[in-house]
Structure I
Amino acid sequence: MDTHTTVITADKATEEALSLATGADYWTTIDATHNGIRSLRFADGPHGLRVQDDENPDHLGIGRSLPATCFPPAVTLASSWDGELIREIGAALGREARAMGVDVVLGPGLNLKRSPLCGRNFEYYSEDPYLGGMLAAAIVDGMQSQGVGACLKHFAVNNQETDRLRVSANVDERALREIYLRTFEVAVRQSRPWAIMSSYNRINGIHAAQNEWLLSTVLREEWGFDGIVVSDWGGVRDPIASLNAGLDLRMPGRQEDDRLRKAYSAGQVEPDTLKKMVERFRLLAERTRRVGESTTVDYDLHNDLVRLAAAESAVLLTNDGTLPMALATGTRVAVIGELARQPRYQGAGSSYVNSKNVVTGLTALRARAEACGAELTFASGYALDKKFNAEDAAAEAVRVAEKADIVILFLGLPGEYEAEGRDRTMIDLPQDQIALTEALHATGKPIVVAMSNGSAVTTSNWRNNVNAIVEFWLTGQAHGNSVADVLLGDINPSGKLPETIPLRLADTPSYLHFPGVHGNVSYGEGIYVGYRYYDARGIAVDHPFGHGLSYTTFDFVDLDIIEKPLEDPVAFVARVTVRNTGAREGAEVVQLYVADHNDFVDTPPRELRGWKKIRLDPGQSGIVEIAVPRQQLEHWNELTRTWLYPGGPVTVHVGSSSRDIRLKQSIDLPGHPVLVPLTPWSTTGEWLDDPVGGPMLQAIFDSRGGLRGRMGDLMSDPAGRDSARGIPLASIAEFPGVPIDMEEIEALARTVASKSAAA
């Protein structure tokens with residue numbers, strides 16, 4: 001046997017290309033002059049830049065990064081359901097990146113919210129793949145409009161922090177396609193991002209960074225992605241396997257590692273693989289090329305944008321009419337909660353931004369109170385660091401509340417509760433905060449709650465103690481002003497929940513499967529994630545997906561469905577009239593869900609297929625049109641391994657949340673007939689129903705005297721027919737009186753496949 005290995009001699013450009021496949025350091029690529037590619041700089045995002053101070057480097061730059069605007073993170077922006085607003089945030093982020101010499105921002109993060117326990121949920125958008133994908137696409141569009149590349153992360157199925165560097169996410173192909181990859185697919189097709197970051201974890205046993213099916217077959221061949229794929233920092237196990245699988249850049253830099261050079265010399269890396277990698281780098285360098293004058297940044301304008309975006313994203317969970325508040329001379333306001341003085345306005349970890357400025361809730365509300373002659377007093381109520389007695393703090397808060405006309409209570413999660421690198425273990429507020437709501441409730445004073453948290457928190461065990469709850473999530477640096485704007489009615493909250501808030505952790509779809517053991521986590525709930533699961537099971541929730549109240553009210557009338565022909569990429573357009581029936585200007589998010597009644601595939605009771613936000617003055621009406629792409633109606637079929645929509649009856653639901661449906665209408669949509677490949681182990685019913693195979697099989701039966709014996713009796717009996725139709729054809733061929741054998745079935749299957757392909 002010839003064991004000779006071909007040795008390839010590399011020229012300077014090739015040597016340089018091999019060096020290009022790994023970073024020059026933590027944040028930049030090499031200056032590849034022989035290939036005409038300048039050094040490119042990356043920076044952490046996704047809700048603000050974390051650019052390392054090169055005068056005081058600390059490797060990852062978490063401790064010493066240059067000041068930048070801290071925008072609201074994805075958990076907050078997703079609640080706006082407003083693509084245009086999110087695009088503005090992206091453009092602002094892009095301007096700051098250009099001014100700092102950054103070519104690619106590592107964001108947005110758009111992994112699906114499989115469980116409310118994921119410690120990094122504050123960086124992700126939604127439990128719904130279509131909503132998450134479209135909103136992520138909006139921020140990508142904004143960033144790239146400024147000549148700065150966006151880098152979608154973490155690709156893919158990175159839905160937990162526990163054991164994230166090695167855990168295998170074991171998920172069936174339909175759930176993988178329809179839920180976990182769908183978010184990325186929507187964003188890639190909608191916004192054409194210039195970069196994608198692979199995740200640390202394994203997917204069905206294969207590391208994402210060296211998964212050829214994921215990085216090449218799906219991402220590039222199926223979706224048409226033409227950008228670079230960069231690893232998560234330290235996420236490459238085998239640089240040779242990763243490059244061959246479709247990974248372009250290993251980060252951080254390991255220029256001393258010569259494994260790629262040796263592999264190329266030994267013929268283990270094809271020259272064409274290296275050539276395509278270089279071409280993708282060249283395209284990225286061209287896309288981010290600086291032209292004209294340097295970018296200037298109006299940080300005050302960006303701060304105003306932060307303030308507006310956070311307020312527009314606020315979700316009014318409950319309200320008995322106490323909100324909005326009206327301050328006047330002599331009004332006594334008690335502000336309670338340490339989070340009013342020490343705000344949580346962003347998450348912790350690699351996305352932590354060294355904010356240009358921060359406004360606390362206490363500062364903003366005190367200024368507003370003083371401006372109108374109101375009196376404001378403060379009590380901490382609880383500690384974030386557990387350094388003093390909780391009972392004493394609560395007692396002081398009660399004394400302050402008893403002297404007030406209204407209480408503004410700041411509640412939320414301390415930073416230690418949620419961060420990159422670890423998952424939560426519960427969905428409750430800290431116990432001392434819950435106890436505080438009970439103590440304050442006993443005073444009889446009206447209480448409004450301002451929530452600060454990056455992950456879902458149940459309110460079920462304390463919401464009856466208060467009069468109103470506003471979920472602000474994490475607001476970004478203008479925190480206090482955004483809170484004041486909403487509570488005092490300067491901005492009417494119009495946010496909607498992009499995820500379900502459950503009553504109990506035990507109710508969540510992944511409860512029995514999260515976070516796995518022994519390096520494996522099973523996605524046993526399949527496609528039933530979030531509201532899909534709660535609705536299918538009929539489970540009561542704390543607050544449903546899409547929920548969000550307003551200081552005004554809206555009526556929905558006159559739903560009209562315009563069906564489109566089969567060749568149109570739009571399946572139908574829904575038109576509905578919305579009227580502001582209250583006394584305040586406000587915005588409503590009109591949500592459209594589809595119930596698919598086709599029995600070809602199992603589907604949830606309703607799935608989000610479109611939405612639109614409309615702003616109306618009191619008494620004003622407006623017509624909302626929502627076009628539903630035909631592609632959004634398709635489901636992944638594991639037998640044909642294709643996306644299919646066979647057509648048939650559907651019900652279109654339009655409402656203000658997934659459980660506040662105002663109008664519905666049933667229609668019958670055209671589709672393409674589903675032809676499942678027939679095998680000997682297809683059921684007899686599948687054979688007989690097939691438009692090609694059915695007549696051929698029946699002709700064989702008829703020519704040989706039909707079915708006899710036990711199978712003949714079953715097929716002629718209405719009660720037994722379904723039983724016989726459910727038996728694989730190969731199995732009934734084993735019964736006496738069935739005039740076909742296995743060899744004939746195999747030959748017939750080949751003939752049917754040939755005729756079906758020709759048709």
Structure II
Amino acid sequence: MSQLTSFFALPTPGPFVGRSRQLVSLRAELARPSAMVLLSGEAGVGKSRLVAESLEDGGLPVVVAHCDDLREPQPLGPLLDGLRVAHTAGTLPPPRPPDPEAGVLARLLPSLADRLPPAPPALPDPDAERARLLRAAAALLASLAPVALALEDLQMADPATLQLLDHLGAHPVPGLKILITVREGESPPGWHPGPAVRRLRVPPLTRAEAGRLGSALLAGSDAEPFAAHLYERTAGIPFLVEEVVRSLITDGAVDAVRRDPGTLADVAVPALLRDVLAARLRNLDEVTREILGAAAVLGLAADPYPLAAIVRTGEATVAAALQQARAAGLLHQREGRLWFRHTLARQVVHELLPPVTRRFLHLRTARLLEEQQPRPYARLAHHYREAGSPADHVRNAEAAADLATARGDDGTAARFLLDAVAHPGLPRPVRVRLAAKLSRSAIESVAQTSAIPLMRELIADRRLPPGARGELGLALGRMLRQQGEARAGYEEIERAVPYLRHHGRRARALAVLSAPDTVVDRHLSEHQARCAQAARAAAESGEPSAVLAVEIARLSLLLESGDPAAGRAVTAAAAGLAGHPRERARACLNWAQGALHVGDTTLAATMLATGRRLVDDADYERLRPLVELTTYGLELATGEWAGLEQRLLRFLDRPDRLPVAMPDARLYLARLRYRQGDLEAAERGLREVIAEAGRVGAPWPLIPARTTLAELLLARGDRAAGEAEAATALALAAAKGLPAWGREAARLTDSVKVR
């Protein structure tokens with residue numbers, strides 16, 4: 001085995017068959033100055049092998065990063081581990097002096113600390129710290145280039161690793177070649193490859209290719225007589241082909257199958273691999289089967305020391321058993337250790353364990369891991385869950401979530417909390433505590449869609465304490481709003497307000513309810529009343545941050561109402577927020593949006609410029625999608641249309657970044673197409689926006705979408721339909737008490753009357 005392939009999670013490399021076209025394509029991508037390729041395919045199809053072959057003899061040092069959902073919470077954990085392994089193996093090239101920001105990694109990579117700049121002090125803002133970590137990783141990779149990064153099993157990646165891929169896609173590093181593998185149909189939730197990522201599907205082998213692989217495994221002996229049956233039984237998955245043929249060789253059944261190929265049809269995929277491995281296990285003695293089962297519980301690597309502790313026997317006995325399993329073709333040697341030949345093989349051995357034995361082995365494994373320092377909370381949570389010990393599982397899952405939160409990884413924290421809170425028999429106080437943590441983590445992660453049903457279930461419990469009802473209701477309302485469910489989110493926060501005991505929290509909730517763009521049937525006067533209530537609650541709280549949040553909401557409401565004094569007030573307030581950069585950035589972007597709503601492009605441009613500068617200076621990555629959306633709205637309003645359609649389409653291709661903004665982006669796209677003369681696409685887009693805005697009860701973008709549709713219909717000569725749409729838009733604006741939102745519809749109506 002070559003040094004390169006030993007770093008990949010590969011079976012012992014057999015013949016490389018049927019991948020010439022994909023290999024040519026992959027090597028062509030690697031010839032580019034920078035490359036990012038995503039290889040997808042089902043388990044066992046040979047994605048890792050194709051990556052290894054494409055990099056073999058390429059002259060590039062390789063960092064292999066394995067994603068694993070049992071890894072302890074650590075942003076960029078796969079990359080950091082891959083760098084450590086390459087450094088230990090001596091294959092990591094000496095980096096050129098990297099950018100000073102790479103010093104952020106000195107604490108996380110102590111073995112490389114002497115090659116990195118000094119670690120800078122931590123930033124107070126978690127968002128900025130996370131952005132700096134991404135830049136530091138990119139800077140280190142740039143200092144190592146030319147280098148290849150092979151990122152395996154992306155479906156198990158942590159959120160920071162996905163963000164790093166987005167960062168590297170947007171800011172390519174010359175000389176960095178990134179090859180990513182992911183199981184087909186299992187892309188990480190909410191992640192969409194950007195335009196810089198080339199996609200390559202690795203298909204199963206054809207019938208002829210499966211036959212050639214079988215013949216090669218038979219050392220040149222012809223497998224053609226049973227190639228069709230081999231293909232049908234393995235679905236062309238190379239790993240299954242190898243396992244079946246090796247079993248035929250071991251059992252001395254090759255000639256029998258040649259005489260009667262139909263005997264291969266007795267077992268069908270996916271049961272085939274299970275039966276192949278079950279037959280091999282039956283040939284092992286009971287002790288070896290138990291040790292191999294314990295190895296399957298422990299993970300892909302089979303190490304004698306922990307296995308001896310788990311099965312309570314000597315290391316010599318374990319070593320002998322592992323060698324017996326290796327001889328049976330269940331394990332192979334890599335990097336000086338014994339491993340399962342494939343993750344599929346480990347899974348099958350794990351599933352073949354009797355349920356009682358499997359739970360017992362997981363429990364013993366957890367007890368062994370309890371002795372480690374620092375405690376491996378993620379693995380402990382996994383093993384206790386599999387052992388059927390919910391209290392221990394919840395305890396460790398919560399600890400893993402706390403660790404992830406402390407490291408700025410809200411997405412991973414939410415995953416552990418969702419897993420823990422799902423136990424049906426949890427005591428109510430524990431469930432409420434976990435849900436409160438989940439609400440804070442899921443607010444800032446892609447876990448919202450999973451958390452929302454759970455939060456609804458909790459709030460429906462009439463025995464829920466009032467304080468918890470308020471806090472969870474507020475969190476649920478915020479999640480629903482962020483997911484674009486305007487009315488549902490608004491009403492959930494309305495129901496939560498009476499239960500919020502903390503004045504500052506109540507002030508912030510009421511400030512949210514003062515925004516007029518979320519529900520159709522609330523008049524401006526009601527939003528103003530909510531804003532006044534928010535101001536009183538903020539004053540009672542004595543919290544400067546609550547007072548500030550309410551003042552920003554008050555000015556937003558003033559601006560949306562079309563008050564002529566709003567522009568001056570907003571401009572003065574923006575200058576006065578200089579000591580609060582994050583709040584100032586959010587406020588300026590919100591005010592830029594409000595200015596666009598009332599047609600004040602000058603104020604929108606001023607506020608956007610300030611907001612964009614603050615986001616760029618402090619790396620507020622979570623605000624960047626709002627900067628982009630507001631920029632597109634301003635470009636549309638001021639006639640700067642060059643390339644705008646492509647930018648909007650790219651924005652819409654990433655709905656996970658800002659779900660609540662998608663209707664506005666679709667409105668901008670439809671308006672742009674109308675302005676460009678594509679009436680059919682414009683009308684289709686406008687009607688989709690109207691239907692969605694009507695479903696969720698959001699007056700914005702419902703009113704401008706109806707207004708633009710009215711303009712389109714009138715331009716096409718459909719006067720009756722155009723007048724009806726304009727009248728509807730005007731009525732909606734009047735019902736909200738926001739004439740500034742209906743100004744364009746009023747202009748259309750007046751122009752029709754003149755004609």
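Quick notes on this one:
- Structure from which -19500 was derived, helix-only ellipticity at 222 nm (-39500 (n - 2.57) for each DSSP H run of 4 or more, over all residues; to 500), options I, II: II
- Value 12, calculated as relative contact order in percent (Cα under 8 Å, 6 or more apart), assigned to which of I, II: I
- Of the structures I, II, the one that 0.60 was derived from, the read-out being FRET efficiency 1/(1 + (r/R0)^6) of positions 132 and 356 (r between Cβ atoms, R0 = 30 Å, to 0.05): I
- Which entry (I, II) yields the derived value 98, 73, 48 for Cα extents along the principal axes in Å: I
- Kirkwood radius over Cα pairs in Å, for residues 564-739 alone derived as 17.0 - corresponding label from I, II: II
Bear in mind these aren't lab numbers, they're just calculated from the coordinates by the rules spelled out. It should be emphasised that the depicted structure is a prediction, and the values quoted were computed from it without experimental measurement. Cβ atoms are built from the backbone, for glycine too; each structure is taken alone.
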